[in-house]
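**Student:** Take a look at the structures below.
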Structure P
Amino acid sequence: MSDEIQSLSAVAAVAAIADGGLSREEIFAHYRSRAGADELNAFTWVAEQAPAQIEGPLGGVPVAVKDLFCTEGIPSQAGSKILAGYRPPYTATAVANLEAAGAPLLGKTNQDEFAMGSSNENSAYGPVLNPWDKTRVPGGSSGGSAAAVAGGLAPWALGTDTGGSIRQPASLCGVVGLKPTYGAVSRYGMIAFASSLDSAGPLTRDVSDAALFYRHLVGKDSADATSVAFPESIEIPTAERLDGITLAVPTALVDGDGVEPGVRASFEASLETARQLGATVTSCEIPSAAHALSAYYVIAPAEASSNLSRFDGVRYGLRRDESNLDAMYTETRHDGFGDEVKRRILIGTYALSSGYYDAYYGRAQRVRTVVAKELAEVFAGADFIVTPTSPTVAFGLGARTADPLSMYLSDLFTIPMSLAGTPAISIPSGLSEGLPVGLQICGPAFSENRILSAAYALEQAIGFNGSAAWGAKR
């Protein structure tokens, strides 16, 4: 029975529970056992048992949740020492929505501290390992969620994406990751990194699972003023063809020096598959995309420097017992924050300081506006923009920790869509040297149904088999 449960997608598991062929207790016990034996350091906390009563359309299929989300009475640490052991008095709306739909909490997943990272090596609770090769990173910052799904420790997981933190680990771990339209999913209870960029979304085995999961995430929330009502219901995709669809490739961006040959070959093969399915593939220009990375690494740290000022040892989390108030602030933040978080706070504070605001933050926001305008111009003549999700496959643990710039370049293809607030999905497109490669499909705001439909058609044609990452661990 264990092998049968492991082979089921989440959609198939929901159907099996509805038909009576599988019980809620069986599927929770199966994944509770696998998560409890976690060899990837993907989890920071695992539930002892499922709730006594589980009702809803998700049927009792358990969900792993990134530790950036507050969960009432359960450790919510954001990968940081400064929140070690913190148990919030409330639950984030996104998590509450999933639980209300019948997805009990399986566990909290490891992450880069405060979602700042592309490798999951910045966690105060140790790095997450890639299930395809434990000597390599899973990507970040939602690396624990991606690794848990790819490694068969959870049927699906909730992550966050600020500059690529769902899509990039999805690519490196060979799973599906969807970044929503900004505001489509409530941020209430999601510990803030960069408030104008943060989004919550699913990491799943396949596109159908992502659609079902996403259906129960979207919606207006009175507790989040930036949330909006999604204009249509999220449908489970069924498309087999891409007839009439135009895919635009930003050639100047994709043809850059940093793209590995194996990634490029997989991307070209995906484009050929799209053509065979009836799509038209054309090129496009996004001139400001070359500046998007620089703009992001001004805007996001600037917002982080403001958001993280609340972690001062006064109200919650770590507190160094100092008689002098200034010393207490200093020692708490010195001991509680890791190097990457300190780096970004310093960058952000500098960018917002008197005399430098217009030169850095103001200019970065102008670049952001231009990026959004150029993407809108492409979407006026094409249905989607397609790129590799990551310019490389998973790299070795420690390979980039001493070179922040090379780490930041991992988000080269994902950041423009984050700046514009537009939705994008990463699906596995094949393997390079035995490691997964991701294909990113991006559309205009609130085009998630069309993105999911196109992604499903490509997924079926590509036929990627991710079970290699968990098959030996049954």
Structure Q
Amino acid sequence: MTALHTCTAGDLGTLLDRGEVGSLEITEHLLARLEACEPRIRAFLSWEGEDARARARASDERRRRGESRGPLEGVPVALKDIVAVEGQPLGCASRILEGFRSPYTATAVRRLEEAGAVVFGRLNMDEFAMGSSTENSGYHPTANPWDNRRVPGGSSGGSAAAVAAGEAPIALGSDTGGSIRQPAAFCGTVGLKPTYGRISRYGLVAFASSLDQIGPLARSVEDVALFLDATCGHDPRDSTSLPGGPPAWAGRLAPPEGPLRLGVPREFFGEGLAPEVREAVEKALRFYEQAGHSVEEVDLPHAEYGVAVYYIVATAEASSNLARFDGIRYGQRAPGAEDGIDLYYRTREEGFGPEVVRRILLGTYVLSSGYYDAYYLRAQKVRTLVQRDFEEVFARVDALVSPTTPTVAFREGDKIDDPLAMYLNDIYTIPANLAGLPALSVPCGFSPEGMPIGLQLMGPVLAEERLLQLARQFEEGHDFRGQVAPVETGEGRSS
């Protein structure tokens, strides 16, 4: 039998259905894999082996009774440390939430549990999802499984690294400006940010509420579809949740009917794009042309302002959302405070890392008297222009194809002291968040140094099925499905 840690979630489901393996056996194998890999990768903040085993035993018992809950029954799924699970730690990789345990479970996690998934482990991330490398974790950085000297991306770096290293077949992430797709590209996994409102945000700790979205990272397009089938659907506890029931996309992944019109944004192929990334994406475009689709250049004239707009809107919302962490209601409380104000100052100074502080200060500034109109209001107007650009383009084409990131994963420490250079890693992913659109990253090649390269597919609102079909078509024409990084050697793969 193929090593269980190299199987996709779909493969594991098939083995479970055939009775060739049990959920407890899979879970034990992954826990052993985790123990072996974590000293090098450090994708997890915590895991509770006995709890995972108990969930796996319960799944095996349901199967024995003929009560399987679906394709994810018995399949392990790991969680980014930003979603609530009742009784478990919820820390957002921040010292300010040290010791806090959630009193309730996020809707997305509850739906995974209802689908029979074995939910386990808390994955590392940039603190409060603020970062692009997972170096901003309040505890430790995570290594890229393809080259341990490089970053896995962020903020869902732990999620991407765990999947790429074979520590979990699927991981839950969140995407505010590219935090699923960028690490997916850096680690060679599939990652999808759904349409804003597709998956309930109830139980997701808020960074920027108008941008945040839960989504999956996995080793195959089918696994992404399985995750979406389990978690999508209206939730009355989230006022931004879209109407409608759960989809059934995992069974509709055949190539799209008829040729599609694919747009290539000119603005995403300019200065800063690494030659190896350009070459891999252009090769992917030729594949789609050979498959019968038409490819044409399109313009997104306001995309160049995306990063500037994002770091005004997102930080403004963050300054408001993070005001609740005051040393009184949640987590850490600084000792020795003289009064309530002193407690507030000391707790936030000790609990928040430098990147979170930077964004809170920036957000507070752009919302302050005399600057609101000049910065925040103007940024919202430009955000509307970005949305209109997409509307005009999608009147002509069915989907957009672009690089996910300008470069492959960079070395740890290279950009941590240069915030602007770090922020530019998300230059191709941010526009989809500003417009609330679905966007997916799928592996499309390797650099000469053996580092993964991601291809981004973007569609109009509610076009997830089309993106999944296009991604699956590309996946079937290449050998990237189910790839697991060579963690045992720590060496990259050459193209």
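Here, each number is a calculation from the coordinates, and none is a lab measurement. Given the structure is predicted, the values throughout are model-derived calculations rather than measurements. Cβ atoms are built from the backbone, for glycine too; each structure is taken alone.
**Student:** If distance in nm of label points 7 Å out along Cα→Cβ at positions 149 and 181 is computed to be 2.1, which of P, Q is the source? Each step should come with its number before you reach the end.
**Tutor:** On the way: P: 2.1; Q: 3.0.
The read-out comes from structure P.
**Student:** Sticking with this one: Which one of P, Q has FRET efficiency 1/(1 + (r/R0)^6) of positions 165 and 237 (r between Cβ atoms, R0 = 35 Å, to 0.05), as calculated from the coordinates, equal to 0.90?
**Tutor:** P
**Student:** Hey, another quick one. Of structures P, Q, which gives 14.2 when mean count of other Cβ atoms within 10 Å over residues 285-292 is computed from the coordinates?
**Tutor:** It traces back to Q.
**Student:** Right, here's the next one. Ranked by FRET efficiency 1/(1 + (r/R0)^6) of positions 109 and 413 (r between Cβ atoms, R0 = 41 Å, to 0.05), which of P, Q sits at the highest value? Please report the intermediate quantities before stating the final value.
**Tutor:** On the way: P: 0.95; Q: 0.75.
By FRET efficiency 1/(1 + (r/R0)^6) of positions 109 and 413 (r between Cβ atoms, R0 = 41 Å, to 0.05), the leading structure of P, Q is P.
**Student:** Quick check on the output: 0.75 is FRET efficiency 1/(1 + (r/R0)^6) of positions 245 and 317 (r between Cβ atoms, R0 = 35 Å, to 0.05), derived from one of P, Q. Which one produced it?
**Tutor:** Considering all the candidates, the number was obtained from Q.
**Student:** Have a look at P, Q and say which one yields 1.1 for distance in nm of label points 7 Å out along Cα→Cβ at positions 197 and 301, as calculated.
**Tutor:** P
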